[in-house]
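So, here come the structures, one by one.
Just so it is clear, none of the values below were taken in a lab; they were calculated from the coordinates. Worth saying up front: this structure is predicted, and the values here are computed from it rather than measured. Cβ atoms are built from the backbone, for glycine too; each structure is taken alone.
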Structure 1
């Protein structure tokens, strides 16, 4: 069993081995079966050893151990916040493992509020999935904001949905926009409209409260799309490209953004089977469950091949996976924002927008195509826009085209 002298007293390992018995070895094997690295298993065992020592010190038997007691023990430890967060995750995982083997104290019965919310969530998600045909990612965010609203409106009470008023919705949106730091996401009104449409159709409210939700001001037409010049894009790609496993993976992901104009969620959603090496094409899993075929450019194919051949180790069919075992797919495309932010910092470039988002590479591709003389139809096909209005924002960058239709400036005496 791995130990670390400056972390846990060696005697506590003996205490935890006596307290948990064969369950400790079984849990260790369970982690190894999940292909966790030995170092990760060591972190788990050190945390469990600390738990065992605290349980003996406070005379807590194994049958009385539950999440609340474990979290209380972790909270009293003199560790920094990140270590406490990781330890809490390990404790919940270990107790869940013990519960599955009939040990430790089972979870407390759900409250009336938890039961009501679970039933509402199941019915709402079924409505979004079957009647609206939304993706699982969108369904997740729809319930996330619905749950936050219910917590804001009813707190710990079960709550009567028919008592919700437009003032409650306005107060919740005001709470999101005036908090510190302010909420940057502009999707809450859209997600809340879905929720209140469902409540009205299901007969849980007497009025369609979705009509009372204000729209978010969109000021995209007030400015040109923010973008990078071609040489700046190359600097960003060079800053990411390294000989490490994570460097080759990150470089391949940014190449898909910069050369093919993929959206960040589309990069994360790619599967290994989506690459057709023989025909030189890739399948893009886009919005609305649409699958589009794009040509696999040589430099993009080279970056993908290097990553797959040298670094990709996983049983998952996802193309891009975590560097650490068990090498799972990424849950969110937020990783690409962090990668791009680090690339700006290491290269010394100043990002055009105040908030660094991976979507800027898509805007840069479209902008540079306009300046090379590409038509709006070609840009729309490249970016796979379903609406021409989405492509028209780049028309303002076509200076030569705009100059050809501009009226002459009135001279002296020529004004009407």
Structure 2
């Protein structure tokens, strides 16, 4: 009864905002570790993790059609998974092939971590899944994860963070914490078979999510880099003429922090137009920023400030036909509550009014709020009262 009353309360709170339409989500009352993805054709996928019998966990997904979610399907389940609010599973569509990833503990692990990433493919709409890639099987106290998928015309890539291939390999920049992670990208064919696995950056921030997008020039990846002096700003790499470029900063915030903030960037692209959103607390000033590029990410204009009051971060962004962007993020109100917000931003510096999607917690129990675009509207997801919630809302006009 308590769960039912909570669900009614949440529905009433969201429904009181006429521009936010709550969707009945197929996730159970004990769900989290969620992700949204939109295919190049506009189909939207929701994935999440639920508790299963015998202490196991199950990764499930559903597709959105005609304003409602399909019945959930189970991708995989296991008793030895690493389940975490920040490094969560996901689903993506590479043409007719569905791809999914989740995290599995290694038998020889020591401590909390010691896990690897497992990627599986389905050629029949999600009925059967076949493992196609694993990385990090040798991790004992370290981890491999923070995957972001990107569909291309003939397959796709998965960017991920992992320790150096040779343990103890010196990094080019000193880590006071003596913890080094690298950025890699594994390519897949249209049927989900592995093609190549490439080292892109030998020294990155250790536990911030990666994000990917496709431009007319080629794919791009954004992530939080690690520079001398424990500077951890957002960097971009681009695949041009078949080769990955050297990392370049989206903007030099000069955020110096001897720890990973667990707060990665978001990216979207249309043609040669690119937008990146990110959180920084440089100079002890929390800010949510957004920057535009008109040359496929080679250069970025000066960033715009989306929120400089009490942002928590974890942004998502989409790029619209007129070149403007919509960004979503989590922030904290004056009384300490969390708010999941969206806001439209124009290239000329105009910033629209924020729209409050939902009130939730401002901490890790909320997970990382998600946003993707579908035809004529946005699909958003967040976690509230122990359950994954979703809604449709129109693209903000101003």
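When mean count of other Cβ atoms within 10 Å over residues 98-105 is calculated, the result is 15.2; to which of the structures 1, 2 does this value belong? Going through each structure in turn, the value belongs to 1.
Figure out for me which of the structures 1, 2 the number 63 belongs to, where percent of Cα pairs over 29 Å apart was derived from the coordinates.
On the way: 1: 63; 2: 39.
Source structure for this number: 1.
Taking Cα Rg over 2.2 N^0.38 Å, for residues 250-321 alone as the criterion, the highest value among 1, 2 goes to 2. Given a value of 1.2 for distance in nm of label points 7 Å out along Cα→Cβ at positions 90 and 146, calculated from one of 1, 2, which structure does it belong to? The correct label is 2. Suppose you compute helix-only ellipticity at 222 nm (-39500 (n - 2.57) for each DSSP H run of 4 or more, over all residues; to 500) for every structure in 1, 2: which one lands on -17500? Among 1, 2, the structure yielding -17500 for helix-only ellipticity at 222 nm (-39500 (n - 2.57) for each DSSP H run of 4 or more, over all residues; to 500) is 1.
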